[in-house]
Structures are given as C-alpha cells and as structure tokens.
Structure 1
Amino acid sequence: MNALRTPDPGQCRQMLYTDLSKIIAIEKQAYEFPWTEGIFRDCIRVDYHCQVMEAPDCFIQAYGVMSTAIDEAHILNLCVRPALQGHGLSRQMLDHLLERAHLAKAKTVFLEVRPSNTAAIRLYSVAGFCEIGIRPNYYPATHGREDALIMAKTL
C-alpha cells in the first residue's frame, strides 16, 4: 500500500543558510511565483524570525518568515510542503509564529494573502485573523496581477 500517512508533528527551529536549497525546492513546488534564495538570505541576514518545521528525520515539512518591529509582527511567508498539506502543519507553523510574535511583545500580527488562496484564508480566519483591507495589484499572476487581502490579529 502506498497511502500517504499523517506526518509526525515536527519541531520548529531557526532557519539556517544551509536549509535554503531544500526550502527553495519546496517554494518552487508550492508557488507559481516563488521567493528567490536571495530573499530568504536577506531575511536570515536581517534577523527576521525565519523558522523551519523539521520531522524527527530532519525532513523539512514547513517554514515561516516573520518580521517584528516595535509592537507589530508581519508574517511574510508561511509554506507547507505540498505533499504534506491538509494535515494541520500550517496551523502548527502559524501557532509557532504567533507565539514568537507574542514573545517579541507584538500586539498585532499582520499578513497578506491572495484572495484565490481560500485554504489559507480559512486557516487565518479560524486562527482569529480578520480582513482589514486590500492591497491592489500586490501579487504577480499568470495574467497580470492579483490583489492581496490584508488580515490582522490582535494578540
């Protein structure tokens, strides 16, 4: 039998430069317009909260990138390996980032999401995020640009 089993919950740790080749491979599988290695390098260099969720066998399941400044946090990227989506790993990674935001004394967490990404919108809504605005033409799309929904959660 070749059925995909529910993944073991991973442990979160700081993203390292040595993780980037694996992260870029996941990013390219997950997104039509992926972040570049340079973007991830810059996020690590400026000490953003760059986290990976790793299975016990050191297999990267998910990752997230969040900036913090004063009393705000901004989730910039949250991704689960496509083959593992639908098993609660995005919620686990989101909760980890929210805990890090709380520890950084953030009062509000912001993020942008494509209106076409209904699974992510559902995840964020269930986690307590509310839509607070729209950024027109924010994301590249196959035919032009796509708006971004701005969502926020008060901690």
Structure 2
Amino acid sequence: MPSKSAGIIAYRKRGKVEVLLVHPGGPFWRNKDLGAWSIPKGEYADGEDAEIAARREFAEELGLQLSVPLIALGQVRQRGGKLVTAFAAELDIDVRGIRSNTFEMEWPPRSGKRQAFPEVDRAQWFTLEGAREKINAGQRPLLDRLEQLTGGE
C-alpha cells in the first residue's frame, strides 16, 4: 500500500497569489532545486485525520502552529505512488523565522557516523508560475486547484 502524506499550502495575495514552498534538508537535496520543492507535508497513519496530520506537519517543518481554517484541495498521487492530501490556508508568514525539526542519518554513507539535518532547510514564497517550476511535479495539480479557488489574483 502506498504511503500517505498530508500538507498545507499557505498562500497570500500580494497583487498576485503567492504560495509558500519548502525545500527538503539533508545532503541528498543540497544541490537540487527544480522539482525538489514541496508543500509542507508529512506522512500519517491509517485512521489518523488528514487535517490534524497536515497541521502537525506544518508545525514540525516550519515551527508554526496554525489556528486558521483550512480549505480542502483534495488528493494527488506523486510518482512512486505516494498519496498527498492537501489543504489551503490564507496567511502571511515571515520565512526568516522558520524553525524546522531535524532527522538523523548516517553520513557519509557507510561511514558509521550519524549526523542531524533539518527536515526543511529553507522556505520561500513563489508566484504560482514560479512555484510550478520548483514544486515536485506530482504536486502541480494542487497549484491549479488553488488558482481556481483564488482566481489567481
């Protein structure tokens, strides 16, 4: 069974709609850009509520608790089979203040040394056009749904 993730697209209106994307941390993603960015999201278990999981993952990846209402954007399937359930929230966040949780992995490979890396190494606001270039291709339909919801402006 494919894994499931839930996440939140934060958006703001500054002339045009802008969306907040995050770049994954760790050595594998260090030099990757186009197609590497994502909505803040994370996996959740069967029986767990997707909206609760999306709020938890947003807090873990950005260090911010959300109390604003969320708008359901539905699901998309990424390459590899992961099912992503997404929500939208209109808010404005200063990305300079994000604080991501960390994960640990052996690095360099087969070295026996474990290092901690941030789950998210940066967050940035993008126009919808810019976000379409940066985001994981499997998540692009979520941007289209958000554009329909907001009128793109």
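Laboratory data are not the source of any read-out in this text; all were calculated from the coordinates shown. Here the structure is a predicted model, which means the values were calculated and not measured. Cβ atoms are built from the backbone, for glycine too; each structure is taken alone.
Tabulated results
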read-out	value
Which of 1, 2 yields 0.40 [FRET efficiency 1/(1 + (r/R0)^6) of positions 128 and 144 (r between Cβ atoms, R0 = 30 Å, to 0.05), calculated]	1
Structure with the greatest value (metric mean count of other Cβ atoms within 10 Å over residues 96-103, set 1, 2)	1
Ranking 1, 2 by FRET efficiency 1/(1 + (r/R0)^6) of positions 24 and 136 (r between Cβ atoms, R0 = 35 Å, to 0.05), the structure that comes out highest	2
Distance in nm of label points 7 Å out along Cα→Cβ at positions 32 and 104 - highest-scoring structure of 1, 2	1
Comparison of 1, 2 - label where distance in nm of label points 7 Å out along Cα→Cβ at positions 56 and 72 is highest	1
If helix-only ellipticity at 222 nm (-39500 (n - 2.57) for each DSSP H run of 4 or more, over all residues; to 500) is computed and equals -8500, the structure in 1, 2	1
Structure (1, 2) behind the derived value 34 of relative contact order in percent (Cα under 8 Å, 6 or more apart)	2
